[in-house]
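A short reminder: the numbers here are calculations on the coordinates, not readings from a lab. Just so it is clear, the structure is predicted and the values come from calculations on it, not from any experiment. Cβ atoms are built from the backbone, for glycine too; each structure is taken alone.
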Structure I
């Protein structure tokens, strides 16, 4: 992914035609499209291939299994055209390394969840966030997923990994996070779903968010 708008669309619709229409509408304002189980289960893995022709795709499957199963899942995801996959680190070093090794062979990327964005995401993840971040770093993962709903946590996670890894941050919009706040806290990309795909005009919504991010980045440069 190239850092242009620093905005990622979380496309959690369940209709193929709608997904492709929204992706086409917002493509100039997003650097990637994140798809998860709702869309893939409803339409098939082929949707990853179709969307990858519009923008880089991140497969948000939160892969969490034994090493061999993790490897098989990642292989299918990458063969379908995804540029990156989101995995869990709590299954241990060997399971995480299976994902990273599979990705490395194909020049793809792995993002590891350090903390989820919903309120319950703080219950069990927060005490382990530092451990998960270090594990991801040691395993050679490309980046971490950190919550835009808690910018202070993004800042804390950035302090752990420095500039050695990328941070993508979900939770902006419907969950209450602000794009400018999480960019200021140290995220590289902001992930937005419902505020774009449920908007009356997804293109306009994506444009506004991209402009907000750009303003924050320019402010940081001036500072």
Structure II
């Protein structure tokens, strides 16, 4: 993953026409597009192939299954030209390794803890072990919450130079600048961009905020 803007768009838009419009509008202001089930279930896996023409596509399938099923899911995502996938670690290290092996040259990112308040009920209690699993399995990086920058800072000490992507900026209350200052390599932003009247302008403002921190 090449991080010029240190920003990814979470395109959680089930309407195909609107998804296309937003994706094209932010091109040049984001480093990639994260695709989750709302859009894929609506438009089909072909949307991954289509968005891949614009650049980096991260399939946020949050894979959490036995190794064989995890492998099959990753293979389908990569076949559709995904550049990366997201999996959970709570299914076990063998399942994460299956994702990494199946991904080949594509990236695998491991969720350490979810960014919403409920993420503190269970996932945050095991996030450091999840991060260690990501390292041992050879994942490209982890997903850590922009809503809790202190957790990003702690997890950075575990994953070293592996990438940290931080969701939860904007609608969930996280700040891009706080996440980057805490050690995130990039933030993932959804509603603040795709619900804006001018998605390109919204993306550019976030990228500018990130840039102001990065140059300090």
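A few points about this structure:
- Given 2.2 for distance in nm of label points 7 Å out along Cα→Cβ at positions 9 and 169, calculated: source structure among I, II: I
- Each of structures I, II was scored by distance in nm of label points 7 Å out along Cα→Cβ at positions 41 and 153; the highest score is held by II.
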